[in-house]
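Just so it is clear, none of the values below were taken in a lab; they were calculated from the coordinates. Keep in mind that this is a model prediction, so the values were computed, not measured. Cβ atoms are built from the backbone, for glycine too; each structure is taken alone.
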Structure 1
């Protein structure tokens, strides 16, 4: 047995995951170079080995969940230290780089997202408290946001990172709101303009830092702060503060990290979300200090497991219609993305938060809504 194999087996000892075992979450190693690759490249090595067909796993999501539950902190290697130092020196989420994630990820193809997501194309965690299907969970999430904001007809709402317009269309149709959405994806802008021309919705191809002195009754940001970066959290909060009316509410929906970092996950940043990183509670609290009162903090991260598994089911079922366009390597990459994330949420390594802020505190207290 190689030294690399012994090291990796010792690392995951206690997870219940074995190499070449007979359980559905066991990892089948098809190329023995896998072990050295993982020792050298860590998470990047695992992801790329899967993309290259060096390993297989019947229940990849459960394998990741089991490993993550027992795999604690580690001593950074030289390459990890360099990645962190690079992130500290550069502003990887600067204005000049802000549109990279739109071009590489969100503009991948509307056909892909239409087949994978729900009918409103909500690309964030659904609210499965009473929902049985993905459509129901996403409608419940959108309604939850509207209720948390006490949204009423005629309210003007800024949607920072509006995606394909799921919140904007729901808020306009169900609550009579007027929504301005901004996104760094041209595909999303084109989609929204085509589908919502008859609703009081304006969608702009715009970075949040280019917002002028417009005022809004409320602000919503769903799944966007993950692209902001730790160097820009304060500026992000300042933009929200400047654009929010004094008596308005700001709802921030985000994936959350249990530790504060200065870098994104290497494989995810390279292949899925360039320049992305997940904020911690500490980072968000510091960024909002002296700007906002935190009225409510709602964690429903376990529901992201349900959401991701539903996305994968849709993606996998519709793959024959997309395989010629995207190719086999894309399939393995996208499968690894969805299932590894599901495993991380199942293990509770990643969180999902909805935070409600006010500028001066809600008089009499904010009533939490669940």
Structure 2
């Protein structure tokens, strides 16, 4: 007699394509943000800079390999199993996970802007960032609107509300970080337009985050905690906080020539606002850890693809910590960033290892 686990392990390639989970691109987001934070050389020691840059380059190659395979797989699935993909997109849990696709492309753009110049030159880097940012940005907007409409037209129940709903907002907030690297390569008029567009996208994504965090907060207070498989999704709330703290700092720096005599004031106000948001992230991180420990005490958490939710959000918050620490010249905040980076590296290694093991056993191919 064939058991379910055996059947899953011997699942055919067409079945695996049909059941491909929509959240797989979270692996690209997680690997890409680890490359960015590693390239930033947490701790700022001159002795570790070359190692950090080399490690970031290897991670960048991995991120591009993951993305290449997944783009083909996603496109094939939408072409061959359109009705299944559309049904999942309308689902209140799986629907938001489709936004990891544009999220992955946008993180690749950010990663390329950081790691690329030292390996492929400024011109190629700018071209890659422009293409990835344009495709990822358009898809991010389409999916954010479509997922929002699916919630408005449907009737999701409170137990279906989960941290995955943060994915469309955080993906939109990433868009400004793909525009600022292009500013040095365009005319002043176009540069001004890019900066203005960056603030517009930031406002769009951050307002969506504020609306979503209120819904999730109410759900956690007024209803039982989400089931264990959705526990990692609560960490996704760190993503918008981390990116939301970094993006204004990057926009303010990129627009220095536009601010004129107000440049110093813009930088100061931005640094204060970003630090305040970063402070809220400390609370969210503490709550996320406490809830994770609560789930662990209640029983063993079985691995699923949702574990990638531990990686990118923590990476985004780590990047914010390092950026803010250096903006203030604070060794203490920098040290916190180093600790977070070590946690990020450990989380990435664990999730990659568990993902490989689950692929070999066939467990990962279950779409549920």
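Using helix-only ellipticity at 222 nm (-39500 (n - 2.57) for each DSSP H run of 4 or more, over all residues; to 500) as the calculated read-out, with -25500 as its value, let me know the right label among 1, 2. Matching structure: 2. Out of 1, 2, which one gives 24.1 for mean count of other Cβ atoms within 10 Å over residues 155-162 as computed from the coordinates? Of the structures listed, the value fits 1.
If Rg and Dmax of the Cα atoms in Å, for residues 147-274 alone is computed to be 17.6, 54, which of 1, 2 is the source? This value belongs to structure 2. For the set 1, 2, ranking by distance in nm of label points 7 Å out along Cα→Cβ at positions 99 and 339 places 1 highest.
11.4 is what came out when mean count of other Cβ atoms within 10 Å over residues 259-266 was calculated for one structure; which of 1, 2 is it? Could you put the intermediate results ahead of the total?
Working: 1: 16.6; 2: 11.4.
For mean count of other Cβ atoms within 10 Å over residues 259-266, the value 11.4 is produced by structure 2.
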